[in-house]
1. Assign the value 40, 29, 22, calculated as Cα extents along the principal axes in Å, to the correct structure from 1, 2.
2. For the read-out relative contact order in percent (Cα under 8 Å, 6 or more apart), a value of 40 was computed from one structure; give its label from 1, 2.
3. For distance in nm of label points 7 Å out along Cα→Cβ at positions 66 and 82, which structure out of 1, 2 has the highest calculated value?
4. Given a computed value of 32, 18, 9 for Cα extents along the principal axes in Å, for residues 18-57 alone, which structure among 1, 2 does it belong to?
5. If helix-only ellipticity at 222 nm (-39500 (n - 2.57) for each DSSP H run of 4 or more, over all residues; to 500) is calculated from each of 1, 2, which structure is the one that comes out at -8000?
Structure 1
């Protein structure tokens, strides 16, 4: 089902980074954590972030061959490590920060 909704096609160069906001609910979480990971690996996306509002965590994954390996799981004031953008200076807390 997700295959039909993909807007990244095989004839386009893959993005260097995709940040996926994890949707609530078991079916959606499974899709975001498992199915999309395989789809993004298949098209060669070098770095994949899973931004999970329910756990306030960010998982950073890097494509190694044809599968992703975890760079790290970041929360609170952890500085996010990005292999694609090593100069990035962003904490997990800043990603989830809301104004108001």
Structure 2
């Protein structure tokens, strides 16, 4: 499995309520994305940095998401350039299913 961290540095700080509204507006986009296990939206304490933590089946699944069209969408929505970091996730603990999954 692969974890990706995305981050965007906004032009100005936003509140938690503003972040929730923004995130809710884009969340449906990620339903049913092939290979995406879970996405968690994040708001950094500075209020200026936002992003997501994604868990993917494979790196190729993740790479299929972060296209030029996705980057254009982020630039249009947030007014900044997205950063994407790929991390190998060799073991995942899932407390919902009580499984330890090797990826």
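Read-outs throughout are calculated quantities, based only on the coordinates presented, and are distinct from any laboratory measurement. Quick caveat, the model's predicted, so the values are computed rather than measured. Cβ atoms are built from the backbone, for glycine too; each structure is taken alone.
1. 2
2. Source structure for this number: 2.
3. 1
4. 2
5. 2
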